[in-house]
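Colleague: Read through the structures below before going on.
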Structure 1
Amino acid sequence: PTTFNNTGSYRIYFAHNHNGQVTTFGSDLTINSNKSGGTDAWSYLIGEGANIGLSVTGTFTVNCAGSIQSNNRLLLGNGSSANFQGPVNINLTNTAAGTVIQMGENGTTTYNGNINVVNSGGASGVTFNGQTPASSTLNGVITAGTFSSGSLNLYRFTQIGALTENITLTGSSIMRVGPNSSFDGSVNFVAPRLLLHGATYNGSASFEKSGAVDDTSNGGNIFNGSTTLLNSNSG
């Protein structure tokens, strides 16, 4: 197993200035951040160059703690790619309001295991595929532990297989799904704020908006199975 620890005041790069090459981890990979000072908002930058590849055979774990803004970004580089063969665990307990975990910002990502996300400290949240060229394929399920603030953004996110996706967010959190996302399995999504911005749901779909803030989705959704929409609060 490989572990990186960022307890300083700056940032760590890897899979960086190696355009056209693949950085491979043959077992588990863990990146920890709990910065002790400084003004640099970044903690890890992974896959910043063109056509860079990242491959992780085991479990990939992101532990982002502390009170100093500590952003993590994967795959900013054009043509970059990542392949995660095992589970992916994102544990965001950092308390800085601006801290964000960006998974696959500009490249393509394949997840062959399950994904679990946590945002329990008041940080900005977790975003998959932030820029238009980015996309990801999930051959598994995505679940959420304590996710009580910020946003979980599933942009350009394709889930393959008849597996049920159960995601419940709490507190003041926001869930955004789409554009250009799709789910083969059934979905059960619950969030205080729920924005459906364009996805295809091939199984049954249940959506519960549990918060008091009004939301407007962009539309463009396709529902190919039985669908339930529930507003359980005043929003």
Structure 2
Amino acid sequence: MSYLTQTSRFLNDAAGLEKTLRLLQALTQICASYAPNPQPWLQARKQIALGRRYFRPGKIVPAFTASASAFHKPPGTSISLLNLLDSTRWLCQGLYILLESFTLLDAMGVCDHEWADWLFIEGQKFWFYAIFHGVVIGLLELLMVNSTPIAVPTKTKESSKTEEDEKNELEQKSQIQRNRRLKVMKQLVVDGCDLFVPGPSTGWLVVSSTKVGVLMTVSSVVAGTDIWERVQGSG
């Protein structure tokens, strides 16, 4: 499969296209910081950011559904801390998209409500909460992965496993644990970088526009690699 075909398949995927636009938005933000005339770059960034917002309203219901699913457990089963954090994360994510959606027409220049800027910032706060919960979840999962010993296969009299079979089984379990650790660490990098995107809007984090662009670039590339692998693997 040619690289052009792979790229086309990636861009035809909704998540892949959104991440591509996000990367372009980050790069234009960086360019605006160094360009003698930043206005064209800022205008490009504004239009790309607006285009990305069209993807989000459809994620409201899935976010609330994920929140309910994480909190719902069979009768007699206790709710773990991770379940509670995951449910709260998706709830905040859904509220962020919902509040931001109410300001979409204002961003398009169709309306000019006085409350639009205030509501947009409130939405950014919920986005910050959602990402923060994701960071906490990632740290807890990483702690669990690192503290979970690999079960060494025991050989019984009835077992027909050879020493080579046991070695392969142990290697498979080790690989599964390494893959899980890598997945958690990649998500931690994404969430850690993304935390600085809504942070300046809320006033809770003081970061320059250039640094935000760099962090957005890193998180977009890291998250985009997983989407790329998924899209190419489904072909």
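Colleague: A value of 10.8 was computed for mean count of other Cβ atoms within 10 Å over residues 2-9; which of 1, 2 is the source structure?
Modeller: Details: 1: 13.9; 2: 10.8.
Source structure for this number: 2.
Colleague: For structures 1, 2, calculate mean count of other Cβ atoms within 10 Å over residues 98-105 and state which one comes out highest.
Modeller: Numbers: 1: 24.5; 2: 17.5.
Comparing 1, 2, the top value of mean count of other Cβ atoms within 10 Å over residues 98-105 belongs to 1.
Colleague: Can I ask one more? Say we calculate distance in nm of label points 7 Å out along Cα→Cβ at positions 42 and 202 for every structure; which of 1, 2 gives the highest result?
Modeller: Working: 1: 3.7; 2: 2.5.
Largest calculated value belongs to 1.
Colleague: A further question on this structure: Using FRET efficiency 1/(1 + (r/R0)^6) of positions 58 and 74 (r between Cβ atoms, R0 = 35 Å, to 0.05), single out the structure from 1, 2 with the greatest value.
Modeller: Values: 1: 1.00; 2: 0.75.
By FRET efficiency 1/(1 + (r/R0)^6) of positions 58 and 74 (r between Cβ atoms, R0 = 35 Å, to 0.05), the leading structure of 1, 2 is 1.
Colleague: If log10 I(q)/I(0) by the Debye sum over Cα atoms at q = 0.11, 0.17 Å⁻¹ is calculated from each of 1, 2, which structure is the one that comes out at -0.53, -1.24?
Modeller: 1
Colleague: Compare relative contact order in percent (Cα under 8 Å, 6 or more apart) across structures 1, 2 and report the one with the greatest value.
Modeller: Values: 1: 11; 2: 26.
Between 1, 2, the highest calculated value is found for 2.
Colleague: 1, 2: which one has FRET efficiency 1/(1 + (r/R0)^6) of positions 10 and 210 (r between Cβ atoms, R0 = 35 Å, to 0.05), as calculated, at 0.80? Walk me through the intermediate numbers first.
Modeller: Numbers: 1: 0.30; 2: 0.80.
Only one of 1, 2 returns 0.80 for FRET efficiency 1/(1 + (r/R0)^6) of positions 10 and 210 (r between Cβ atoms, R0 = 35 Å, to 0.05), namely 2.
Colleague: Tell me which structure, out of 1, 2, gives 13.8 once mean count of other Cβ atoms within 10 Å over residues 178-185 is calculated.
Modeller: Working: 1: 19.8; 2: 13.8.
Going through each structure in turn, the value belongs to 2.
Colleague: Another question, if that's okay. Match the computed value 0 of helix-only ellipticity at 222 nm (-39500 (n - 2.57) for each DSSP H run of 4 or more, over all residues; to 500) to one of the structures 1, 2, and report its label. Walk me through the numbers before you get to the answer.
Modeller: Details: 1: 0; 2: -25500.
For helix-only ellipticity at 222 nm (-39500 (n - 2.57) for each DSSP H run of 4 or more, over all residues; to 500), the value 0 is produced by structure 1.
Values in this text are rule-based calculations from the coordinates and carry no lab data. Because the structure is a prediction, the values reported are computed rather than measured. Cβ atoms are built from the backbone, for glycine too; each structure is taken alone.
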